[in-house]
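Below, each structure is written out as structure tokens.
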Structure 1
Amino acid sequence: MARRKRTSWDRIKENIPAPLKNKFILSTGIFVLWMFFFDTNSIISQYNLQVTLQELKNKKAYFENEIQETERKHRELFRNNATLEKFARENYIMKKNNEDVFVIVKEKEYK
């Protein structure tokens, strides 16, 4: 019987550990690598989505608090005419007929 010549591929196959020669372990390992790094729903993309979700939840909570504060100010403002007049005088520089209004503008510091 003729002896077959050993090729470089045969030498490489001999150096592979036994568990990696098992086709089930090899296919499971490839599947896990694919799911962790290459799939559209990989662990990396899921982490990024979780970070984005947390940021959006924080923004939602911030804006809900801002809405509540604005609604509280709105109710306070329109509760009586004195607060409405005060608001108009301070923010829109409105005045009565018999008074003068002086607006003091602070100069901005430029550096």
Structure 2
Amino acid sequence: MSSRYVILHHTGFGEPHFDLMLEVPGQAGLRTIALACWPLSPGQSCPVRELPAHRAAYLDYEGEVSGGRGRVARVETGTWHAQGELLVLTAATGGIARVHLRPGVATATS
């Protein structure tokens, strides 16, 4: 089953990074993972950290973040599903990224 995802470029609050937000069936908020870089080329890795769940409204949001926590700009949207230990992200533009998430690191595969 595929669910929606969004990648937001988050600036103006700490180091600029990308927030990967995943819609998870049965979960009220979005699973959120801060990525140090995006996009990733096959074989490339980057540091990640799990963040608390974010509101589902972020799937469609772009703009100022409340509490003076910077600004987010939509970089990519689409659907995702798990394939074993991989996240398979299918962008609305048609591109596909396969990402293996491990504690502290994401690695793109081909």
Structure 3
Amino acid sequence: MIPRESRVPRSVFSKAPQKKISSSHFAVKVFENNLGRNRFAAVIGSKVEKLSTRRNFWKRFILNVAAAQPNFSKDVIIFGKRGLVSLSARSAKEELEEIFKKAAEETK
């Protein structure tokens, strides 16, 4: 898990995002943040995976990949899409890293 200060608070979820990025297995919303550090959240709905243990696995996996990203001072919410469960961990990590590169480039 990531530390509490690195998690996006629920109040940010209802705001309009600065940028939306989408891939075949993930949708990402990027928000402005004046804290000088990244904050992340992962959302995997029950329509994506029925078992809560698998949803929690994917949330932990996404947050671990996100925690390793360089700082670009943004709040990032990552949503899993339906095809996520058929994806291998290696290809999911590569896809997430591509998304984070786009988020860092487009917000500079």
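Read-outs throughout are calculated quantities, based only on the coordinates presented, and are distinct from any laboratory measurement. Nothing here was measured: the structure is a model prediction, and the numbers come from that model. Cβ atoms are built from the backbone, for glycine too; each structure is taken alone.
Determine which structure produced the value -11000 for helix-only ellipticity at 222 nm (-39500 (n - 2.57) for each DSSP H run of 4 or more, over all residues; to 500), calculated from the coordinates; the candidates are 1, 2, 3.
Working: 1: -20500; 2: 0; 3: -11000.
Structure of origin is 3.
Determine which structure produced the value 10.8 for mean count of other Cβ atoms within 10 Å over residues 31-38, calculated from the coordinates; the candidates are 1, 2, 3.
1
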